[in-house]
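Readers should treat all values here as calculations from the given coordinates under stated rules, not as data from a laboratory. In this text, all values refer to a predicted model and were calculated from it rather than measured experimentally. Cβ atoms are built from the backbone, for glycine too; each structure is taken alone.
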Structure P
Amino acid sequence: MKKILLIHNRYKYQGGEDLAVENEVELLKKDYIVDNLYFENDLKNILSLIFSFLFNYNPSSKKILQNKLKEFNPDYAYIHNTWFKASLGIFKVLERENIPIILKIHNFRYFCTRSFFANTHFDGAEECQACGAKKRDFGFFNRYFQNSIIKSLFVNIYGQKYFKVLKNTNIKILVLTKFHEKFLLKLTNNENIKIFPNFLKVDLALENNNLSEKFIVYAGRISSEKGVEELINSVIELKDKSLILKIIGEGPQLKDLKNRFQNENIHFLGKLDNNEVLKTMASSLGVVTATKLYEGQPTLLCEASKLSIPSIFPRSGGINEFFPENYELSFEQFNYEDLKNKIKLLSNEKLRLNIGEHNKKFINSYLDEDKLSNIFKDILNG
């Protein structure tokens with residue numbers, strides 16, 4: 001069996017990408033010997049942090065990788081997130097060892113790092129759908145990272161080098177959707193791009209649809225670009241006292257939103273393990289996201305489909321590709337009246353159950369385990 005080393009830099013606030021990586025390890029273990037190399041973004045070593053930002057190279061990460069290569073001797077390296085402790089320096093280490101590289105891109109945030117100037121970042125738009133920032137808040141310079149010009153300059157250095165990686169045709173690039181593929185091809189002219197959606201592992205015993213209370217669910221990072229505040233306002237404006245919005249997760253906006261929305265219809269559940277998230281979702285009317293971004297493959301929404309739970313989401317990015325054609329519960333992005341109308345539709349039990357069943361059939365076919373395994377084999381062999 002071929003050996004694959006999977007490399008991933010975990011996020012501070014765990015989200016769908018971290019879970020997707022864990023699920024993909026399970027998928028690959030069917031056909032390959034898989035070992036993992038995970039990096040964590042601890043801020044204890046300031047010098048290492050500054051070095052990583054300025055040179056996109058981390059000596060400690062290089063050493064860790066070199067030791068893992070000696071120990072495991074992989075046939076392939078399969079890279080997911082590199083920001084920031086793993087650093088882009090790992091590509092050079094792998095190239096020197098002549099190890100074939102596969103890079104999977106889960107989101108569009110690299111798009112924001114292309115330039116130090118705000119005009120290039122927004123590319124003529126007023127709001128960036130890769131990171132959620134508003135042009136009016138920026139001025140002349142790109143303040144993509146933590147609203148800081150200096151920090152964003154460091155990130156821009158990263159972005160320039162990352163785009164060189166993306167243009168390297170010796171690296172096989174995997175994306176989640178056709179939308180991703182078209183978007184990236186336009187930016188890089190690299191035709192060595194393949195579509196490979198994330199594998200999902202869901203305990204179907206959780207499926208029950210036993211509604212003891214009337215609620216909808218948002219689960220994920222709680223930050224401005226995810227549209228959580230707009231979702232809260234939409235639920236409050238519906239003035240339906242029997243409808244509860246349960247918000248699961250952590251993030252930079254959590255404390256502020258909890259302080260501002262002391263409302264009996266809004267329940268902040270904090271961080272839950274994935275099994276608890278699935279249990280909550282399985283007994284809900286549906287799951288909702290009002291994200292402002294070009295999303296790739298939304299883990300929560302796909303999990304909901306596996307459990308026959310309908311989803312409400314904006315028509316943007318690649319989300320539509322994970323749902324049947326002419327899907328009834330998608331709404332026009334940033335149109336919160338449309339969002340409210342879609343939430344109202346969840347009270348129609350017959351419609352809700354019908355949509356849930358259609359979603360389940362679609363996602364089970366689209367993300368079939370054997371189908372995904374064969375796609376990955378073709379990618380390696382190709």
Structure Q
Amino acid sequence: MADQKAILKAGGKEIELPILSGTEGQDVIDVRTLGQHGYFTYDPGFMATGSCESAITYIDGAAGVLLHRGFPIEELARDADYLEVCHMLLHGDAPSKEEYEEFKSTITRHTMVHEQINMFFHGFRNDAHPMAMLCGTVGGMSSFYHSDLDVSNDEERKRSAHRLIAKMPTLVAMCYKYNIGQPFVYPRNDLSYAANFLNMMFSVPAEEFEISPAVERAMDRIFTLHADHEQNASTSTVRLAGSSGANPYACIAAGVASLWGPAHGGANEACLNMLEEIGTVDRIPEFIARAKDKADPFRLMGFGHRVYKNHDPRATVMRESCHEVLSELNVKDPLLEVAMELEKIALSDPYFAEKKLFPNVDFYSGIVLKAIGIPTDRKSVV
């Protein structure tokens with residue numbers, strides 16, 4: 001693994017550093033001993049730094065590749081459901097049928113939260129941002145499991161992971177319901193993970209709620225396509241908090257706080273804000289011209305990606321679900337008409353192909369979330 005060496009010449013001396021090779025991607029120069037020679041590395045944003053060894057996710061931005069445990073994201077989004085992907089990320093490989101059923105049963109039967117958590121919400125203003133409420137309630141869950149927080153114990157870590165996967169949709173839906181003044185909806189064990197979330201978000205006690213199969217499938221894909229993305233801001237935040245030995249709920253609450261930032265979890269919200277700025281289909285040429293003008297600060301949100309320099313592999317699958325949802329729901333919304341026309345122009349205009357400014361996953365997921373009724377300023381919490 002470390003047969004190759006790199007030689008760094010600095011201050012009149014040569015420093016020998018091991019070169020490590022993984023199963024995928026570029027080789028890595030191991031600089032852990034550099035401090036002994038009086039030097040540190042400087043790499044803001046981890047642009048050329050790996051902070052850990054991981055077998056979970058691999059990204060090749062130039063080629064448009066995203067793998068989870070060696071499986072392409074497109075295959076997982078089309079052929080697996082979110083809980084199957086969760087099991088794979090946690091345990092390293094695709095589950096057997098028996099393992100999947102056991103995992104699914106465990107998650108399904110842990111979706112309820114302690115009734116006293118309901119009281120937490122009454123301490124928030126009714127117009128509180130959902131991310132503020134989510135930070136508080138996720139962190140607060142640790143107070144209900146204080147005898148089960150030993151991060152050095154494999155079984156306790158696993159139980160914490162199961163609880164977080166199971167209860168997060170419940171808490172998110174509670175944040176939404178509290179904002180709009182509707183009663184909290186309890187989870188149902190007869191529904192899938194995605195359908196249960198949709199039911200908790202949109203059903204009311206006064207009538208039956210029918211879940212669209214296309215929307216359920218799209219919601220599951222949104223969960224899957226955002227399940228992991230290497231060392232992004234929220235993942236790095238969770239790992240940093242965890243390095244102190246903090247309990248899993250506190251660490252995930254820290255990750256939620258990082259996700260709150262507009263440069264991270266707010267990307268699809270920014271895309272929808274742009275569509276609102278454009279307003280109508282007839283104004284699209286004006287904004288396309290502005291996007292091409294280097295002197296104009298306007299940028300088309302939801303096109304191109306900082307990591308994926310070719311195409312976003314998640315966008316291909318999400319585009320299918322986006323068109324499926326819009327077709328099934330037959331939503332009449334000027335913003336969605338703008339989005340579809342903008343997509344058509346971007347995919348046919350040579351300028352966008354040359355600059356590789358293809359619609360990304362945030363463009364399509366933002367449209368889906370808008371179509372199913374999640375308010376613009378609530379996207380980051382989903």
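Annotations for the structure displayed:
- Origin of the derived value 13.5 (mean count of other Cβ atoms within 10 Å over residues 133-140; candidates P, Q): P
- Which entry (P, Q) yields the derived value -12500 for helix-only ellipticity at 222 nm (-39500 (n - 2.57) for each DSSP H run of 4 or more, over all residues; to 500): P
- Which of P, Q yields 27, 58, 15, 0 [P(r) over Cα pairs in 20 Å bins from 0, in percent, calculated]: P
- Among P, Q, which structure scores highest (criterion: distance in nm of label points 7 Å out along Cα→Cβ at positions 269 and 301): P
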